[in-house]
1. Please compute relative contact order in percent (Cα under 8 Å, 6 or more apart) for structures P, Q, R and give me the label with the greatest value.
2. Taking 29, 19, 16 as the value of semi-axes √(5λ) of the Cα gyration tensor in Å derived from one of the structures shown (P, Q, R), identify that structure.
3. When helix-only ellipticity at 222 nm (-39500 (n - 2.57) for each DSSP H run of 4 or more, over all residues; to 500) is calculated, the result is -5500; to which of the structures P, Q, R does this value belong?
Structure P
Amino acid sequence: MYPLFESIRIENGVIFLIEYHQKRMDKSFNIFYKKINPWNLKRIALSQKIPLFGLYKLRIKYSDFDFKSEIIAYKKKKIETLKCVEVNDYKYPLKLCDRKSIIAFYKMRLDCDDILMIKDGLLTDTSYCNIILFNGNNWVTPESPIFEGVQRQKLLNHNKIIKSKISVADIKNFKKFKLINAMIKFEDFVSRSVFDIIL
């Protein structure tokens, strides 16, 4: 019923990156439905009872004729190890509610906490985050991720990170990594050693 969704961070009553979410939602709606998006995320968010304290996720599922929204408490997952998994020609260009393929890949993580999806020998994303890696001078993110997240885009816009093709063989040239998404800011994720990426 609702093929697309957005997840928006709310912390201590503050709504984060809503302009980035709106831009992505407008683009996704146009691609999926070939129409102009009728939904205004700021209006939807402000119609909710926004908690004034704590960290929450505003999840909005939507179609071309309806939407459903809910605010839920957000608990950060502990991610320390990543298992590299080849995903071949898998694509996830829009934020789709149907994540069956990603779930199937996720089950291949063995005893690791999450997967790091690999396409044509190049790093892309984890099951729900963009990855950034530190080479001693710069934080670098894969040039062609499975999904272009809003937190990643913000960091690119502010020149906090740079894009580059990163092969599996290049991992050894980095020192540490972080995971980011709409709910996880740069400073939220404690850096992990690249030795925690299992090939």
Structure Q
Amino acid sequence: MSERTDQFEWSGGHPALDLVNTMDERPFDQPIENLANYRDLVRFAELAGLIKPALAATLQALTGPACSRVTKRARELREHVHSVLVAEHKQRPVSQRDLDAIASTVRAARAAQVLAPSTAAGLAVYRWSRPVTAEIPLHACALAVERLLTDVDRGRIRKCGASDCDVYFVDTSKGHRRQWCSMKNCGNREKQRRWRSSTE
């Protein structure tokens, strides 16, 4: 986990999992919402590498009811993805309702892109349609979710082993034995708990 000085949890190893982890302290009675407003959503998308800083600056200047609606939809997308992860973790069938909701958001994201000439190796590149709209950070998150669900080996997606942590991450460790979202936090805390219970 990087030592960024912001409110987000960056243990996921994938932007879509970092999105899921924006709801902090899930197992507790009063979880912490880190996507409280549109500026939070834009900031998350920028820090996650889903949109460029110049675009983020433009989006941060947007205000109004549309921004609030987009933030609400981003939170709904996050919760659908969380439900899919919980089902997989508990070895239960994944809800088609959740997948349909995700697919609908992904379709809208794809429709918001156009192919444009590229100056890089490829002949063309996807860019956001003009003019800039408030939906772009939601679209960027939706495309990250699509990549997680279709490209990442499900066996590598893990939930933190701490009983009071609901953070999900991609296990890229050697031997695929990672247990904790962070060894510094949950790992050490769980080891101390086990040590205390073994000495009682």
Structure R
Amino acid sequence: MLLFSCFSLNAQQKGYQLGDKITDFQLVDVSGEKKSLADHTNAKGFIIVFTCNTCPVAQAYEDRIIALDQKYKTLGYPVIAINPNDPDVQGGETLEDMKKRSEMKDFTFPYLYDPGNVVAKTFHPTKTPHVFIVHKDANDMILKYIGAIDDNQEGTPENKFVENAIADLMQGKDPEIPSTKAVGCAVKWKKDVAMIK
């Protein structure tokens, strides 16, 4: 349990922290259109997932990410997926590759392209997948959970961290487990970002 009940060191030192107010962003979707959080006027919050096309762990979680979106977007917590990998560093991560992956898996959520790590730098995910749950408080968007989707990428999980966090938020409480260790492939940062991150 200890593995999942604490931040990774990098996540603690860089990027948004629990309780931080996040800033809206605008990125290009696989549809070719620019998307932002503000587009979701009725949202109570967001399940922001940094994921990618090529990581086997990210691929293993795709069906669960789709299931999260289908379950929670009607309850006010849609999934927003962002690809943080730089396509010049990792092949198979271009916008066209993302479009093909989205169509093949029939993604039900926006899948956003961040080749310059503009948004990724503010959140600083360390793995793909890496989840950041945001809850709206009046006009502010507050970060309430950072970490893994659940505790078992290969089988039936015992602890569904994201689902439990959303359940707590829907009851007006902060998540009982607000942070876990993301498990997956290391983010493939843009070379000039990797030198300073």
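1. R
2. P
3. Considering all the candidates, the number was obtained from P.
Every read-out reported here was derived from the displayed coordinates using simple, explicitly stated rules and does not represent laboratory data. Since the model is a prediction, treat every value here as computed from it, not as a measurement.
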